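Listed next: structures, encoded as structure tokens.
Readers should treat all values here as calculations from the given coordinates under stated rules, not as data from a laboratory. Here the structure is a predicted model, which is why all the values come from computation and not from measurement.
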Structure 1
Amino acid sequence: MATEQTATDYIKHHLQNMTFGQHPDGSWGLAHSYEEAASMSYAIHVDTLFWSLSLGILFLWLFRRVAKKAHAGVPGGMQNFVEWVVEFVDSSVKGSFTATNRLVAPMALTIFMWVFLMNFMDLIAVDLIPWIVGQTASLTTGIDPHHVFQKVVPSTDPNATFGMAVAVFILMLYYSVKVKGLGGFIGELTLHPFSSKNMLLQAIFIPFNFLLEFVSLIAKPVSLSLRLYGNLYAGEMIFILIALMFGLAAEGTVGGWLAAVVAFFLQLGWAIFHILIITLQAFIFMTLAIVYMDMAHQVPEEH
């Protein structure tokens, strides 16, 4: 029973974000337990913000550095990689976006690389960075490392995935109104899919059309965010469960060491397969964002 409780605590510790917020007594600070984090009325996930912003800055710095040093001769490995990514994103935009908007390609490139880098953090040993952060906090502040939380994969936090999806959704709404006009956008929500030349019948169809179209509209950012979150959260959970098997080696038994060896090969195999998942999820997020922007630029005659 003790072992089960320890395993449960291990899993809960890895799934808990470093949370800063307002405690029930009105004071502000970091949560040092799951209960403290849940009791906060206003809170932010410090680790999600730190890693997502850091990876975004890394992307901008890396691509800017390569662009400044790019030359017409034989390119180096990093220039080859950046050029391949840019060409790949550019071909994706040309294949999915039929209108003209100079914002879409940079947006698609940013989404693909940013999501990919956030997902890539899932390939780092699950205990490495949390252990470093916990030991650093313990040495500098005396806090028990078990009370220091650190999630390094921002895309396993629904706040991050919903934030990105909402940003795409806002752009979609903006260009829908800009291209079609407010009347055209409202008509798109109320005059389809059921329509009639009879004015009275058309008026009856309006609430039904609005309900169907509104649900379809809201489903776009929800599905966009939950798809990324669900896949990465499941991947992270598998890494955590495999990491639990390594702990059996501490028992010093033959069975424990055997479990650790099996865990090593499981982790290696899942990491190799997970490379496909993190890349595919970044591609899907980018592609859907392009498609949604294309839908926003379609004039009523194209429906």
Structure 2
Amino acid sequence: MIQRLLPFLSLIVLFVALSIASPHFLTATNLSSVVRQTAVINIMALGMTIIIIAGGIDLSVGSILAMGGVLGCRAMERGLPVPVGILIGVLAGLACGLANGVLIARLKIAPFIVTLGTLGMLRGLTLIITNGLPVHKLPPGFAFLGEGSVLGVPFVLWLLVVCAAITHVLLEHTRLGRYAFAIGSNQDAAVYAGIPVAFHTTAVYAIGGMLTGLSGMIEASRLSTGQPTAGQGYELLAIAAVVIGGGSLRGGEGSVAGTLIGAFIMGLLSNGSDLLGVSPYLQQVIIGGVIILAVTVDELRKRRMV
């Protein structure tokens, strides 16, 4: 029980410590900035949660984010309405995730290998499509997705709440969610139990890609450009959010609440480091160390259970 509460307690301690350490931390402007910056990783990490629960992993999410953002922005640059452009970006992410799922489930290739390969392929295709240049002729209304507010609350926070609620219902109250936990816990047993493993594995990666495509459009809105280099290194952050939040890289464990807490812990670490003048290079060391610590705690817990 204490281990499950540990990420939440860590978030509270970090929040209090930063409030004391920096007078600028608790300002409305700074907290709003944290929410907007963390929303991209949060929504992407929701998709990664489902994938990791099902015993998989997706190293290509950073490239999917860039592809979705670029294609959606290209559509708006050519005159399509903002909602249509956003939809195109989301569908592009879904298509990329679906391709990963098909390769993994149908060809029986390890998720690490497949997504490592598509990481490079999708990034290369995005650079080819844009010739390495950002897409910047975007309609003014597109900025609302990443920077707008509703009732004084950042719009991306409302969007995150909706995505988190849907993902929670999907995991806890649908057949897909139950099967994802079963597949991640023991894939061979799931096959013998009659679960259509290939179909549900493919579906899990498609959902993860769709959420990453949405993250790509939010990122493009915040930057006011479709950047072909966007999302580099984001796969590490998304995986870290799941692991810090109590998800297991062995599969079969994870939760929406835990992932949100994990993502906000990293968001606060990054924001606090900036406020306190900590080097961004050191931030990468800290995040890597936190991942190792979280995995170590998970392994020790499992060994005690055996």
Structure 3
Amino acid sequence: MLFKLENKNVKKITEKTFNLEKDIQSLVENNMEALLGLEFITTEFQVDNSNLRLDSVAYDKENNAFKIIEYKRGRNESLIDQGYTYLNLLFSNKADFVLKYNEVKNKNLKISDIDWEQSRVVFISQQFTNYQTKANNFKNNPIELIQIKKYEDNIIELDFIEKNSTTELPFNEQFNNKISNVSKQVKVYTEEEHINKTSDELKEIYYNLKDVLLSWGNIKIDPKKLYVAFKGTTNIVDIVFYRSSLKMSLNLKYGELDDLKGLAEDVRNIGKWGNGDYRIVIRDDEDFEYILSLIKQSWKRNK
């Protein structure tokens, strides 16, 4: 529930309704970078050998992968079946997607440049049913749900619905050939996979760090192929796990970090995984509180 402060009094902000699915689509496509951090490629995309028309196709620069975005007003559709149908379409027509990207962006990407296992389908709706949310709640499921709300005074709210299940979707031939085919080509990474790469001492440091970061609010954990990202509106800190260290990238441009101890490295000209111009290497908990103060600067800018 949202409120607006007017002359020391609070007034409830009234929720409005999107009249058409197309209204949601237009809003998102016109603000793709700001809302989702994605490059908008094309709308109503149809490959030659298919009757399917995709609402939006976007490119995820962070993961070098395509995302198919579908907009929903109805609440009765099976999202799993539809999502895997679209992923099958993508994998069967990789050249068409790359060609469209190159035409729109005037680039020269090759099929081999794309990390196809990071492909995703995103459903955006004003409301998902309990059934839809639970049916999508598998840790290895490459389908993402985002709830969108509109309020008076043109206020827009996005709720990225997180998966918290430790259960995997049962990919097998008997269950569904379509899902089985997609499962061979996509990979959904988990926080646990990254954590298990490091020592017990560093695991404890990470868990303590995680507890503090999540207590700040407006942060979600997004495991990627190479690191675990802590995100607000965009990445705040990205953590790469090694056996003897944690390497953290702060998503700040050079000159934006107040670091009196000079603990953060300038990595503008160094190959790295993660976002931002600063990297912190953690091998023990000696500077734990100070490192939190550095991360908090990124949180304030990117929350």
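Points to keep in mind about this one:
- Origin of the derived value 213 (volume of the Cα convex hull per residue in Å³; candidates 1, 2, 3): 1
- With log10 I(q)/I(0) by the Debye sum over Cα atoms at q = 0.09, 0.20, 0.22 Å⁻¹, for residues 30-165 alone derived as -0.40, -1.23, -1.37, matching label from 1, 2, 3: 1
- When Rg/Rh (Cα atoms, Kirkwood Rh), for residues 38-109 alone is calculated for each of 1, 2, 3, the greatest value falls to 1.
- For 33 (relative contact order in percent (Cα under 8 Å, 6 or more apart), calculated) the corresponding structure among 1, 2, 3: 2
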